[in-house]
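Following are the structures in question.
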Structure 1
Amino acid sequence: MSPKLLSLSGIAIVGGAGLLAGAQAWVSFMLDGTHDIEKVTGHALNPALSPVAIAIVAAALALTIAGPIFRRVLGVLVALLGVGLAALTINVLQAPLSAVSGRITELTGIAGGASTTMVVWSQVSVWAWVSLAAGVLAALLGVLVAITGGRWVTGGRKYDAGSAAKSRGGAPDRISDWDALSDGDDPTADIR
């Protein structure tokens, strides 16, 4: 497999994994006096997870048609998005009860620090860790693209406007004629 295909596939997969992980329950908890286990998804904890994960997938799609310079720019963007996804996840992992305090307030009517004292059991699911891993991997793949993206093989000659006829010494063919028309030149001007 080529480095380009591995990078593009990896970025799309980690973006999809981040999106999937955000849709799953991240924090489960039980309040004092109840036997119901409440589950809160990653997207409910931080609504910015979805747009960041979708942007990573979109960057993978944009990389398929980007030129060498724009590939490097997109690589830096993917790295920054990966760092953002990881940072959003770390906030929940560091203080899961603080992250669900809004939901606790909805259930109990008690706001502030007193709301978290009503929690008798809590657990962070593996999906939060999947989101963190997706963010870290996206950041690493983005750096890889920023470094190596300029050396990737480009599209075929049909995507290089005007260069096809020049590379063959001016011998006309249907593709180069269409490219010439697209460039505003008349390919029949030299034939007389």
Structure 2
Amino acid sequence: MSDKILVTGFGPFGEHVVNASWKAVQLLPDEIDGINIIKEEIPVQYSQVEQKVPDLWRQHQPLLVIHVGVSQEAKVITIEQCAKRYGYDRCDVLGQKHPTGEACVSGQNCIFTGINVMDLCDKINKGGYVNACASTDAGRYLCEYIYYTSLNIDPSKVLFVHVPTLDNPYSAGELAQGLLNIIQFTLDQLFGNYQ
């Protein structure tokens, strides 16, 4: 079994000069119970996702992948249940549109994660640190694009988490604690009592 978890956050874009997703990911510990947490900042660019994400999977062979992005609409931590392949027609941070509007050359129209998101939300909401909800609409931008890219590699061990903007209502530290809880609960769900 791999001893690595891959967690990504996004770089700056638009009004998000400081991206809450990357700030929260940076505050995660470097390891949890002997499992290394690999933290990567991903530019808000289609070409970077296409290149970096498969490379990170090959390099680290992770036992769990969690992509994190910021959403101005989110008021709580939002765990996405699925990603769609088509409809990526918005410009990335460089002003570039995706040439085809499709994530990946081939794959299902919509892929659901194999992780029980409703169970995760229930456990997080009982934990008292932050609140969480589930969603089936990741926004058809780089967040959903990166999610689909990883789900198309292995849907059994991938999540996407939308976090609210900083201090609205959670600090970067509180968001990081919420992400750490998600990691712990997901490892327990996938591998039993891993601790």
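Coordinate-derived values only; no laboratory data. Keep in mind the model is a prediction, meaning the values are calculated, not measured. Cβ atoms are built from the backbone, for glycine too; each structure is taken alone.
To test your reading of the models, identify which of 1, 2 gives -10000 for helix-only ellipticity at 222 nm (-39500 (n - 2.57) for each DSSP H run of 4 or more, over all residues; to 500) when calculated.
Details: 1: -19000; 2: -10000.
It must be structure 2, since only it matches.
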Top of 1, 2 by mean count of other Cβ atoms within 10 Å over residues 52-59, largest first: 1
Of the structures labelled 1, 2, which one yields 0.94 when Cα Rg over 2.2 N^0.38 Å is computed from its coordinates? 2
Output the label of whichever structure in 1, 2 has the greatest value of mean count of other Cβ atoms within 10 Å over residues 116-123. 2
Structures 1, 2, by distance in nm of label points 7 Å out along Cα→Cβ at positions 20 and 124: label with the highest value: 1
A value of 3.0 was computed for distance in nm of label points 7 Å out along Cα→Cβ at positions 12 and 36; which of 1, 2 is the source structure? 2
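Thinking only about mean count of other Cβ atoms within 10 Å over residues 4-11, which of 1, 2 has the largest value? Numbers along the way, then the final one.
Numbers: 1: 17.5; 2: 22.8.
Once mean count of other Cβ atoms within 10 Å over residues 4-11 is tallied for 1, 2, the winner is 2.
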